[in-house]
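The structures considered in this document are given below.
Every read-out reported here was derived from the displayed coordinates using simple, explicitly stated rules and does not represent laboratory data. Note that the coordinates shown come from a computational prediction; the quantities given were computed from them, not determined experimentally. Cβ atoms are built from the backbone, for glycine too; each structure is taken alone.
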Structure P
Amino acid sequence: MNIYKQTYKVKDAATGQMVTKESDNWYYRFNRYNQTYTGSTRTGNLTKAQQFVHRKLREVDDERDTLIANGGKKRITIENAFQTYLDSQAKAGQLKNIETRLNKMLGHKLSKKKEGVVIFGFERARTLCSLSDADVQQLVIHRRKEGSSNGTILAELSALAQTISLIKKLGFLIPEIDFAAIKKDSKVKTAKGKLRYLDATEEAALLHQLHPDTPVRGCGSDMHRMQRQDAHDLAILLLDFGGRYGELATLAWKQVDLKNKVIHLFRSKVDNESILHMTNRVFEVLTRRRENTLSNVKYVFQAEDGTARKYSPKAFRSAIKRAGIEGATIHTIRHTFASKLVQAGVSLQELQDLLGHASVTTSAIYAHLVPNQAAARAAAILNGADA
């Protein structure tokens, strides 16, 4: 173990000569378990510096014992765990939303004026494995006090659960959180209202408001026109393919086969690929975009920096508002695709494949739209009996 003062050269103000100075604080250096540890003791008192180093030695020994006891698994701080998860989602369509949720769990939120707002959060330097059900329950309680909706709370819990899942795969110690029990006890669930989808009139109104030729105040520049064209074309793909926003907004040209009128759509949520056939209007959109795009452009909807389009629903929200469509969101477009098909007789099993659902149970939210053939036959029979 070596405790020492660091030395450095500075210019003497009076003489202009370089002189050697010593640091005010003591520094340490020692080897333990084939690893070198160095740093500042943060004190100029030698006795306190020696005590600091002895504590550091005990910490290293304790960490070594814990590592052995846990089969070689290390601890990771909550802040580093969140950053690791965020890095893993670098190409996700909703990266900004994910980052916002993680920052909120660290106690930081941006207001509408882009100013920092202090809210409840976990300590950054705390180890992830030390979290308990009680900590997560406290998060839910505080979010309720802060006015967060159930959907917002669920999104945070989902981000936390996915972080823990990733950190486990990387071999770190993780907490055992019973998310299902917490959601149940706190009655955190999404409201099950009437399934919202667009009828033909609303769909036409939405596309009209997104179209670049439709006059919109403050959106007359070439840049705005290009952005609205992108949103309009993306809306058509969403309506006719039923894909998730992130799946279609990041569509690459290599996934598009104009000759056979199909696209190869990778479903990130279920980790597989679907081959989807183009409708006439989708074919027209993609053909036009291909003809007006340089050959070296990678994505169908490419950002200025050469990457895929980010999650940017603002144009859709504005168009929905201008069209006077109430109770609709960008996800309503996906519901519209599914609702059309189910009402036309497409089975839930077929719909599962088209939507990229992991289970037909998820597709069952559209079950009430399935044509009731038995009821139709019953009516026909009764009509015959009446005659």
Structure Q
Amino acid sequence: MILPQHFSEGAESRLKTLTDQYPTPFLALDLSVVKTRYDELAGGFPEADIYYAVKANPADEIIELLAASGSSFDIASPQELDKVLKYGVEPGRISYGNTIKKASAIEYFYTQGVRMFATDSEADLRNIARCAPGSDIYIRVLTDGSEGADWPLSRKFGCNPEMAVELAVLARELGLNPYGVSFHVGSQQRDIDVWDGAIAKVKVIFERLLQEYDIRLEMINMGGGFPAMYLQKTNEFSTYAEEITRFLQEDFSDEVPRIILEPGRSLVGDAGVIVSEVVLISRKSSTALERWVYTDVGMFNGLIETLGEAIKYPLATSRSGPEEEVILAGPTCDSLDIMYEQHKYELPLSLEIGDHIYWLSTGAYTTSYSSIEFNGFPPLDYYIL
């Protein structure tokens, strides 16, 4: 069996049909897994509002499914907004979560009815005040905790707590509604305690704004960070939900504000499997101990998150028997296109050119990261299981 048990009944045979029908590489998606993960998240945080981070996987079928399930959406660009609006999602279920945006983009969101914007700088805040007057704004703060995340997000976005307070005060002066605070503990975050520290930092901001400026914030956007099922061990999702809920109650008691979650990877990651073909198997000398396995999927057409060997996907093949450590690399004429060299995957010695390698839990940040035409290779296609 290639696919994990969480895939729907009959998914394995449908995967074989796709593999026989379409050229590799491609991503196969099981929408039932997306629905299951959404229901788990909604059940684990019944009082929270879920805003799917479209950038994780912008497939129309996923957006349509989540829209029908009642999800809201975290949007990063006007193009993503258009994709979501065509499925009848009300603007009140959309937030512009990117803190780096053109004034023209802010204006476009505003004309489409969106009234909730993220920010982390004075210049952006003034653009929002000019192009989206009267809107709700939430301020993204820097968090400490990137060490627990496989894909950290702690440097490019956010401001320190002191600036967050200053921006909230300025927002009120500019006629905006200082609505809340957001943070992101890093993508594929496995250390639950990081949420505790971030929530405590947000509590201080809430208290300072109320006591010193009579500004009562109403919302905490906790971003994403919940993990998918890669090689590194993680806790069960129920443990994340229970512990994070406890952190909120300890800091806010009976006055927990509105909570927004922005899951991406945790909703769609486990729903995907990339099917690739072995292009070449070689050794660098007649006495080399290491076998190089080159596949037709690589860092530039779907596997960019293997950069620095950050994300380690589970692999499967149809071969069996004795295994040997390999170095896994992609098909392009670029020396960066090596997925795993330090972390030694073991693949069967019987593996041959033309065999398939299946990259599990690849539903997130694969098609959306895929290059357009590097070396002439097309973007990664996807099909629905």
Structure R
Amino acid sequence: MSQLTSLEQIVAKLKEVTHFADKFIPLHEPCFQGNEWKYVKECIDTGWVSSVGKYVDQFEEKLQEYTGVKRAVAVMNGTAALHICLKLVGVEPEDEVLMPTLTFIATANAIAYCGATPHFIDSSFTTLGVDPKKLNDYLLEIAEVKGKECFNKKTGKRIKAVVPMHTFGHPVELDELVDVCERFYLELVEDAAESLGSYYKGVHTGNWGRVSALSFNGNKVITTGGGGAILTNDEALGKYAKHITTTAKMPHKWAFEHDQIGYNYRLPNINAALGCAQLEQLPTFIERKRALAQKYAQVFASIPEITFFNEPQLATSNYWLHVLLLSPELEKSRDQLLEMTNEQGLMTRPAWKLLHELPMYKDAPKMDIAVAKQLEERIINIPSSSNLGASYVTT
């Protein structure tokens, strides 16, 4: 079979699954079919549209209930959430923070906001995220534990934390990563921006690290327009996170008293209202996305040059973005496939450019990233909106 024939087959299968009919199919669009307008209109009618209001509290409570964490703190976006997570675990200027090179730029930027340095690590074909075994071997080579702190023998800098990102909603091997962190005295901070609704060994992502970060950008499984959240099972740490993300203002009827440098990272009430309505529909969204994944896996099984990426063992994924892995023979035609699909109204995209190749991070330390490089060259994301899966849900 020629490469062109394979590409044409992929386009045909995408059209079949998405019920394409000359209408643009986005990569991932929000779905508003519940109480969104009712709750947002109440904010407008009452004037409670800014950073104070009942929906902020309700949204945090609903996130706690759904994810199983003890404390959720709503903030303005996922990057702000991750920035505060890093500060909460003690990341300081000149520290190094281990993170995948295959991730969205926000992961590295949040580290840079702390004055710390991203230290790039490889990914796994099994999860698309951090490879704990390879990381452990790398740390045995370059790390030195002094007391209860880890140092990079090559740079002399402290390695403070590991930030795994659950790529496209698929959880990394969290129990093995926890073991690595304990062995080398590293803080585990989960970048769970893409994994609301994903579970590892029956436990929702965000429960394994001391703190974790969610995102509710317009393209996520649920959206607040913009928005994010900090999750933690340390109630004292959660209370402190709420304090510093609300400008560190001391409670008082009228006085403006602030006890430290804080951050104006508050989520407006009107955004939280949208989030409350979206959370009510989250189980439906996940059911549809998983049904869509099953359909994709079924129809693409007949094309040997590609693999539909299924959730890892021990994980239950939200399938935020569906992934096709091109064979090594077909990867040279990746851009041609992207061109063909987008020209015909089917939005597809490649994975992110590896972060260690960007100009601002090109001098950062890194391990061998051979797998991440292969994944970057072979991944294509295909239409993943929950509404596309509605017709494939079995009752």
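Comparing relative contact order in percent (Cα under 8 Å, 6 or more apart) across structures P, Q, R, which is largest?
On the way: P: 11; Q: 19; R: 24.
With respect to relative contact order in percent (Cα under 8 Å, 6 or more apart), the highest-scoring structure among P, Q, R is R.
Work out which structure the value 28.0 belongs to, where mean count of other Cβ atoms within 10 Å over residues 164-171 was derived from one of P, Q, R.
R
The value 1.12 for Rg/Rh (Cα atoms, Kirkwood Rh) was derived from one model only; which of P, Q, R is it?
Answer by label: P.
Have a look at P, Q, R and say which one yields 2.4 for distance in nm of label points 7 Å out along Cα→Cβ at positions 260 and 340, as calculated.
Structure of origin is P.
Identify which of structures P, Q, R gives the largest calculated value of distance in nm of label points 7 Å out along Cα→Cβ at positions 156 and 252.
R
semi-axes √(5λ) of the Cα gyration tensor in Å, for residues 236-347 alone was computed and gave 41, 15, 13; which structure, P, Q, R, did it come from? All intermediate terms of the calculation are to be shown ahead of the outcome.
Numbers: P: 23, 19, 14; Q: 41, 15, 13; R: 46, 18, 15.
Among P, Q, R, the structure yielding 41, 15, 13 for semi-axes √(5λ) of the Cα gyration tensor in Å, for residues 236-347 alone is Q.
Matching task: 3.1 is the computed value of distance in nm of label points 7 Å out along Cα→Cβ at positions 36 and 196. Pick the structure from P, Q, R.
Q
Can you tell which of P, Q, R yields -14500 when helix-only ellipticity at 222 nm (-39500 (n - 2.57) for each DSSP H run of 4 or more, over all residues; to 500) is derived from it?
P
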